[in-house]
1. Ranked on FRET efficiency 1/(1 + (r/R0)^6) of positions 148 and 196 (r between Cβ atoms, R0 = 30 Å, to 0.05), which label among P, Q comes first with the largest value?
2. As an exercise: Cα extents along the principal axes in Å, calculated from one structure in P, Q, equals 65, 42, 28. Which structure is it?
3. Name the one structure among P, Q that mean count of other Cβ atoms within 10 Å over residues 132-139 of 21.1 was derived from.
4. One of P, Q was used to compute distance in nm of label points 7 Å out along Cα→Cβ at positions 100 and 164, and the result was 4.5. Which label is that?
5. Out of P, Q, which structure matches -5000 when helix-only ellipticity at 222 nm (-39500 (n - 2.57) for each DSSP H run of 4 or more, over all residues; to 500) is calculated?
6. Give the label, chosen from P, Q, of the structure having the highest value of mean count of other Cβ atoms within 10 Å over residues 52-59.
Structure P
Amino acid sequence: MPAEGDMAHDSHTTDDDLTVIVVTGAGPITRDVIADLDVGSCHVIAADSGLDHARRAGLDPNLLVGDLDSVSARGRRWAERNCVIDPYPADKDATDTRLALRRAAELVPDRIVLVTGIGDRLDHTLGALGALRDPALIDVPYLEVRWGRQRIRVLRGPDRTTIHPPEGTTLSLVPLTDNCTGVHLTGTQWPLDGMTIPALSDLGVSNIVTGAVDVSLSTGTLCIFTEVPT
């Protein structure tokens with residue numbers, strides 16, 4: 001069985017590439033979520049109270065971004081002594097998560113890993129998923145999300161990837177754009193061959209992994225959801 005970090009990792013990245021970890025304020029994260037990452041060589045950006053979650057998981061952010069309405073007083077004091085703070089007014093037209101992702105993209109990384117716990121705000125969850133299609137991220141070669149026990153690989157067409165989730169686990173394809181065209185999927189119980197899938201369609205939801213999974217698409221932005229077994 002592949003290591004956890006291999007579940008959505010392909011040849012886009014090498015050990016020498018720059019990885020930026022973005023931690024959101026949705027909920028606490030556990031150390032096992034980042035255990036496979038060489039965090040000492042990563043650049044860490046916290047979105048508001050993501051700083052508190054990051055530090056509890058053993059990450060020391062390099063940058064704190066947001067309107068700072070939810071970071072703890074203790075976290076704010078730590079940030080003032082130890083990292084760069086990029087404050088925004090509460091009256092803004094982007095979420096703290098989107099702002100943090102944009103700052104991550106400015107570093108021209110090879111890989112961005114968005115790390116978040118399980119929050120209780122569905123609107124924030126949808127907003128965070130929507131932020132993954134921000135134009136600032138178009139040139140990022142590898143974009144993934146670690147959402148509790150789920151992993152999300154973001155694929156922009158035309159592109160393809162091969163991943164190795166454990167057999168028998170669930171895999172879902174969820175488009176973020178109006179239509180994802182030319183979607184091909186193998187290595188699952190129900191393969192797809194050149195399908196067009198509308199945004200937020202349930203057509204690709206809850207498939208079952210049967211082997212190495214190959215996904216490709218011609219146009220659109222597609223989220224590949226896999227799960228880490230408990």
Structure Q
Amino acid sequence: MQKEKFKFSSILSAGRSASPLQMSLTLLLVICLILSNILVVKSIDLFGITALANSCSILVFPITYVLSDIFSEVYGYKWSRITATWAFIGTGICSALFAISIAIPGNAAFENQSAMEAILGNTPIIAIGSIVAFYLGDWANDKVFQLLRNKFPSSKLFAVRAIGSSLVGKYVDGFIFTFIGLHFLPLQTKIIMVLNCPFVQVCLETALLPITIMLKNKILKVETEHHNSLEGDAEA
């Protein structure tokens with residue numbers, strides 16, 4: 001079976017009627033990506049261990065990759081790329097509006113300019129690094145997922161596809177963002193982050209894998225019923 005190619009223009013037309021659930025999950029992914037770019041400003045040491053330095057964006061990153069796996073499994077490659085592209089556009093718009101809002105002088109009643117800059121004032125290189133890292137990481141996740149799906153099509157091997165593709169996607173994402181978006185960090189710190197952050201994120205996703213599988217099965221059931229309902233209405 002030939003895989004349907006993704007074209008940038010397809011973000012304006014899904015080619016078929018998208019279900020309410022499908023659109024809701026797409027919106028959730030875009031929201032999570034935007035939130036991750038805000039939460040990333042707060043660095044943390046997981047369990048108080050310096051070698052496990054991370055950021056609060058770890059709270060939403062597993063969700064984006066779980067959704068990416070579900071999109072690839074249920075909706076197919078093309079819709080997964082449409083979703084990633086809208087996330088790309090949403091993050092760019094959000095970053096631009098943050099920069100403009102910070103640049104506009106506040107009046108005398110506004111006393112939190114420095115706080116706003118600290119929380120929302122990502123430099124352009126950080127925003128670009130985040131967008132490029134997500135897009136290429138998600139692309140790598142999709143490609144590996146589809147490759148594993150072709151080699152191991154059994155539904156019982158969904159865990160292998162999900163974890164394997166996420167591991168590759170996470171390291172592509174982490175490498176690009178760390179060396180572009182966080183270029184100002186010492187080399188040793190960047191290497192530690194590249195090595196441990198994706199691993200920790202994938203460990204979290206692995207722990208949540210039973211929930212991922214349950215959601216995948218429920219979503220597939222709902223979408224099948226929705227599709228059958230549309231076909232029934234068309235025949236009536």
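No value in this document is a laboratory result; all are computed from the given coordinates. Every value quoted in this text rests on a predicted model; they were computed, and no experiment measured them. Cβ atoms are built from the backbone, for glycine too; each structure is taken alone.
1. Values: P: 0.50; Q: 0.80.
Top value of FRET efficiency 1/(1 + (r/R0)^6) of positions 148 and 196 (r between Cβ atoms, R0 = 30 Å, to 0.05) goes to structure Q.
2. Values: P: 53, 37, 33; Q: 65, 42, 28.
Attributed to the structure labelled Q.
3. Numbers: P: 14.5; Q: 21.1.
Structure Q accounts for this read-out.
4. Details: P: 3.0; Q: 4.5.
Checking each candidate, the match is Q.
5. Details: P: -5000; Q: -23500.
Computing helix-only ellipticity at 222 nm (-39500 (n - 2.57) for each DSSP H run of 4 or more, over all residues; to 500) on every structure in P, Q gives -5000 only for P.
6. On the way: P: 19.5; Q: 17.0.
Sorting by mean count of other Cβ atoms within 10 Å over residues 52-59 in descending order puts P first.
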